[in-house]
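The structures considered in this document are given below.
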Structure 1
Amino acid sequence: MTSARPIRVMRIIARLNVGGPALHVALLAQHLNPPVNAAYESLLVAGQVGDDEGDMSYYAESLGVTPTIIPALGRSLHPVRDLIVIGQLVRLMGRFKPDVVHTHTAKAGFVGRIAAWIAGIPVIVHTYHGHVFRGYFSPTMTRVFLTLERLTGRVSDAVITLTDGLAREIVDEFRVVQREKIVVIGLGLDLRAFADMPRKMGAFRAQHGIPAEVPLIGIVGRLVPVKNHALFLQAAAILRQTLPDAHYVIVGDGEMRVAIEAQIVGMGLTDRVQITGWTRDLDPIYSDLDVMALSSLNEGTPVTLIEALAAGCAVASTAVGGVPDLLGHGAFGALAESGSAESLAQAILRALTHPPDAAPIREQMVRLYSAQRLAGDLDGLYRRLLEG
């Protein structure tokens, strides 16, 4: 590797839908590219966002990043269609001539790494932002995904996980890749707006007719099965006895919306629970929440928890995936047993009545999860792999 030209990185993600991975890759495409870093030239490749998903392409564009779109990359696995996508990626790699291909999310990780291997790319890296081996598919499909991940793990020079806990799952529980290929690198985000934001601005409560003095508990994310909003509603029903005036908001949209609306009606929670739909402006939401909750069956490193903590909001979450590591095993937020509504209700109550000191946590979130730190970590990794 010479210094005659910038290091070229092709970054591939299935789609830029609402969630942490879209924020992550957009920030990397900005920070490892001129004018921020003239030592790099980055190309972001993504698939088409589905009609029932929130599209975060606007965020990449706001950073000056224009993705190259391969529509079929964003769809579910399909043998014939995926062969076509692999061919399209190989041709794109032939034109761009990347030194590094770095893939993100499951579908892009499979087709992107196979294409990079065919194209003879010097360095192939994949990031697990979470995994799809629990809570997503049937046992048969899960075995298919495990087989594909083990195959592509062999052609990877490095496999990144966001937390030590996720690394243990990938290596020890699911045996996807050898431990020596694992590198733990935390998320990088732009948290300045959340860290500088005052608490209890009141705009979100006023917009949705929620009194300023009542407890407000919220959940932010896609309305999909793995997020397990049913558990959040069950916890809300349990808390009616202890917190009769509390209100709850579900921020997001997705395939489970109709079922969640039916559950709200069936549980008699229509006067206490609102679904707001998608929103780009999360600042006033975190400002007005007393507790940010998460009820997921499986998570990598949830961006919503990081953002809420940076905003000074107390959090409560099921102890799944990378969440215990993120919350300092209970030091930064209340943890609940996965699948237990009673445990989640008690965690929400602890976060509400005995929140940790928010000021040092806000500072720590900004320090640990900055985009600058992430770009520096990856710069070091890429250079080590290219030298090797």
Structure 2
Amino acid sequence: MHKLIETELITIPLLRPQLPDVRALTPWLERIDSNRYYTNFGVLHDEFLAQLLALQRSSDDGPIHGVLTSSATAGLELAISNLGLPTGSRIAVPALTFPATATAVQRSGHVPVPVDVDPNSWLLMPSHLPPELLKRHGIRAVLPVATFGVPQDELAWRDWSRLHSIPVIVDAAAAIGAQEICDGITFVFSLHATKALSCGEGGLIVTQNLELAERLRAMTNFGIGLQVPALGTNAKLSEYHAAVGLAHVAIWPEQAAGRMALLERFKDALLPELARSLRFQQSTGLVAPSVVCLQVADPGLRARLEAACAEGGIQTRRWYLPLLQNQPMINRLENLLPTPNADWLSKTLLGLPFFLGMTDQQFDRVVTVVLEETLRAPGKDLSWPVENITKLTKSNL
């Protein structure tokens, strides 16, 4: 048994969401009781939306409009449906992402096509979609993801979208507060309980297009009021969820700083000793991580770390895995392209416990297990197998 495990240990959880407590919620709930208004774009709904938009930044100083939804997945489905694409259109998505990115495409009547990601940022980037690929595979739209909260280059995607006349919707689920917006692109954020800023369950669509925002807002309410038919649904955010969100906005700056501090603490504790064997996601622009994920030198080391953590009562997870093309619940997906970077990441990524309120004892136990197990592993530098860094050529696009 691992030498740390001398007595029975309490499990260290992977995540522990920290939403406002009952005392913080009470004033907002009392307002709901006083208003006797519970859904359908109430006062708290509008206040919460205004506060979220006040946190949002635009890279070109344009206007900012938003629509609250019952979930980020519902927001994605509405944004995709509004594109007006022919049924069965192929939409490019990153191979490394949460399944909702692909299922939103499917539920909108289209076909997700997994595309490779950058080996350092783990993001789908415009460079992964050259003209030859678009033409050969008939890509009609793209859903890049702000993976683990690392923001996408919105201006690069805007330029790409204009060049190819292909719409882009950024799945920025975990990147609220980090992802800047720009004109010509639609952005969808998550307000789920596991995210850094939450209302328990919800989503936010952000755009600079007022007409689009008004249309999407109507679509969350069955399309009522629209003069042109649209595939509406019931995806409104209730006053109760808005109450949770308003209470959470008040503590957001402090919690965002705490999340970044905890991530930096992990880096400071692990990288000096293990820089040859593990690395973190290249994370320019990150402001409030929801998870911490390592890439280790090889699949064998990941397996040993998983076993050591399990023995030590430490929960881990292979985040966003398996890749989309290997997810059993996704049955209408076209695996048309090689994804060498994502394939290698799928064999070497490991999520560790990460949550506000982690005690020094919990932190030290996680770090000690990772350090000891990695240092005793057979020496191997963090590198990319030759077959996984072969650049795509026109012959295999």
Structure 3
Amino acid sequence: MDMHAAITTDAIAMQDRWCAHNYKPLPVVIARAEGAWMWDDQGRRYLDMMSAYSAVNLGHGHPRVLRTLIEQASRVCVVSRAFHTDRLGPFLARLCALTGLDGAVPMNTGAEAVETAIKAARRWGHKVKGIPANHAQILVAEGNFHGRTTTIVGFSSEPAYRDGFGPFAPGFRTVPYGDAAAMEAAICPNTAAILVEPIQGEAGIVVPPEGYLRLLREMCDRHNVLLILDEIQSGLGRTGKWFAHQHEGIRPDGLCLGKALGGGVMPVSAFVARRDVIDMFVPGNHGSTFGGNPLAAAVGLTALEVLEEEGLVERSAELGLHMMDRLAALAHPAIRAVRGRGLWVGVEIDPGFARARAVCEALMAHGVLSKETHETVIRFAPPLVIDRADLDWAIDRFAETLDAMRA
């Protein structure tokens, strides 16, 4: 074994020894990254076709984000919400202007944003709608992925997310995704909110039927129910719009955002909502030590500016259509379906051909990094800054990989 290979083996072995085995990474050790590219500890280059589940929409090490990070860190990073800062107001004002909503609660991780939404919806149900105390119901969709807290995994339909972690919080009812009639039938007088992803990411980039979100919006208006959308993965340009719900021309009552909001350098999230929902929070009933810290707010504001000023949302729309066309044109017998929107595409692999994990490992050997989901789907979600030529290169390598595995 040469020295470089030994370093890789040691790094993997050390992580395997000391880190909980709650992930199963591909056998590659990333040492640095820039734009849409990453390099391992042996200097080999890979195209990033995953973007850390949309956290790296702006690419790795975007110079404007790094400049903001360094400049703000040299002034002040964390003071807690016990004091005002000069960074939080401008960040949230920009975020609310983009979403068309009235106020926001800054948090850190996506799961925290969803937990905040759940608290707001329940309190709104009790205080505004008049649902009896402790009886508020939230409707969710089968195949959902909203995070990993015990409350959230409690209403997951994925057995692996739930096994051994109960008992779970009550107050949730699961309905088939994409079935508006089933969702409306599940509404009762105690229903406070519907919580769904406009496109389900971890389920395999599942796009609901056209008009689904509009029907949800209409039924929520009829029944006085909040429509809360989780756009932690689908938001901030990933689907070729600022937010995926804009493809259907609706506005939610609440919106969960995260991942790309941190510019690829730190966790930043927020729950953004209309005024009567955001006003459910008063001093003492919700908080976060790090949520809304000046470093996060400065980075978040710069991330929003970069997305807008560099036209990355429009770039996602244009390159996304190209990627869909190219993948669909492969017409390879291993491919059962190609689905997605913008630079967010899932390729479903025939399990009789190979497991998606095996395809990802073979693709890694061709210089492209991505990750499977649900054993049958490969995600293609590059940073929005990717060059068209690099995107074509990745798709060519994918085709070569499938052909080599068939040979």
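Only the coordinates and a few stated rules stand behind these numbers; no lab work does. What you see is a predicted model; the values in this text were computed from it and never measured. Cβ atoms are built from the backbone, for glycine too; each structure is taken alone.
Key figures
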read-out	value
Mean count of other Cβ atoms within 10 Å over residues 19-26 - structure with the largest value, from 1, 2, 3	1
Computed 0.7 for distance in nm of label points 7 Å out along Cα→Cβ at positions 75 and 179 - originating structure among 1, 2, 3	2
